[in-house]
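Enquirer: Down below are the structures I want you to see.
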Structure I
Amino acid sequence: MSSLTDTVLASPLGRELTPPEAEVVASIVSVRDLKDGEVLLPEGARDGLLHVIVSGRIAVARRDEHDAGWNVLHHLEAGDLVGELSFMDDAPRYATLLASGPTRVLVLNRRDFETLIERQPGVVYKVMRAIMRVAHEVQRRLSRQMHELQQYLYRPGAKY
């Protein structure tokens with residue numbers, strides 16, 4: 001097995017894959033190394049790419065309207081997927097994705113992934129399950145945060 005196959009197996013995409021299936025995925029992914037502050041994807045981009053953070057961190061950020069700096073909305077860590085929704089529906093990126101320190105990501109192109117539909121439908125199914133599992137976890141986290149915010153804002157004695 002190659003180190004790229006091992007990286008796929010260790011990622012969320014490899015959760016249900018066998019080593020031979022991970023080799024199939026490894027054959028269509030690439031690796032990208034980013035320097036601190038380097039833009040992985042700009043806001044508004046449509047590219048059909050899914051990234052898996054192997055090491056480092058990615059800041060989800062938008063430009064500050066007043067000082068042209070960055071407002072960091074969230075940090076993504078090693079093991080997180082980046083761009084899973086845009087990968088599936090080609091929607092434009094909501095924010096810019098910036099490396100926070102040296103960062104390595106796996107890159108999966110939707111066009112390359114779709115070539116597996118006829119050849120390796122089981123692999124496609126397992127990878128899509130992994131992507132949806134991540135999307136579902138994000139949705140659950142946002143629902144919890146919304147509930148906590150509502151509890152904070154509408155608690156008895158709140159000044160808002």
Structure II
Amino acid sequence: MKYKQQKFKRVQISKDVVLKSGLEEVIYKFLYNNNCMFQYEGIKITYFQPEIKKTYTPDFPIDGCFIIETKGAFNSADRKKMKLIKTQNPKLDIRFVFSNAQTRIGKKSKTTYAKWCTMFGFPFHCIQSTKETFPKLWLEEIINKQKEIKKLINIEQTKKLVKALN
């Protein structure tokens with residue numbers, strides 16, 4: 001799916017789901033249309049800023065796979081939060097989808113969002129430079145992992161059924 005430049009806005013997907021940006025809407029529709037299992041902001045992750053317990057609600061936790069965080073703007077507070085979360089939850093696979101990963105983190109900085117992600121070990125995708133809403137390899141990974149999960153669920157259900165019949 002090719003990405004079309006569009007104005008981003010708040011959008012209500014259902015009675016219970018209100019997306020906070022147009023970028024979230026683009027990713028939501030892409031995942032939904034590709035039959036990926038996810039819940040928008042479906043989990044909460046606890047982390048600590050020195051002496052303060054906080055929670056982080058990822059944009060798109062993909063069932064059995066990884067977390068997708070969408071960013072138009074990636075401010076200092078968000079970068080600090082993501083470093084803390086990664087340090088305190090090293091097994092989490094958090095990936096970013098940026099409107100433009102070539103944006104600098106500050107007016108005087110030479111560091112871009114892309115360089116920051118590389119420095120701190122976060123996979124990322126740039127819609128602006130690739131002209132694609134979502135990376136094909138990530139989608140393939142989601143589909144393959146979720147197929148495996150479905151197989152395992154079917155095997156477990158079959159075992160329970162056989163056991164119940166005996």
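Enquirer: Could you figure out which one of I, II the value 1.3 for distance in nm of label points 7 Å out along Cα→Cβ at positions 66 and 122 was computed from? Before the final figure, lay out each step's value.
Expert: Working: I: 5.8; II: 1.3.
Answer for the origin of the read-out: II.
Enquirer: Out of I, II, which one gives 59, 34, 25 for Cα extents along the principal axes in Å as computed from the coordinates? Each step should come with its number before you reach the end.
Expert: On the way: I: 59, 34, 25; II: 71, 43, 32.
It traces back to I.
Enquirer: To test your reading of the models, identify which of I, II gives 2.5 for distance in nm of label points 7 Å out along Cα→Cβ at positions 18 and 58 when calculated. The partial results should precede the final answer.
Expert: Details: I: 3.0; II: 2.5.
Answer for the origin of the read-out: II.
Enquirer: Of the structures I, II, report the one carrying the highest value of relative contact order in percent (Cα under 8 Å, 6 or more apart).
Expert: Comparing I, II, the top value of relative contact order in percent (Cα under 8 Å, 6 or more apart) belongs to I.
The numbers here are math on the coordinates, done by the rules we state, and not lab data. Owing to the predicted nature of the structure, the values given are computational and were not obtained by experimental measurement. Cβ atoms are built from the backbone, for glycine too; each structure is taken alone.
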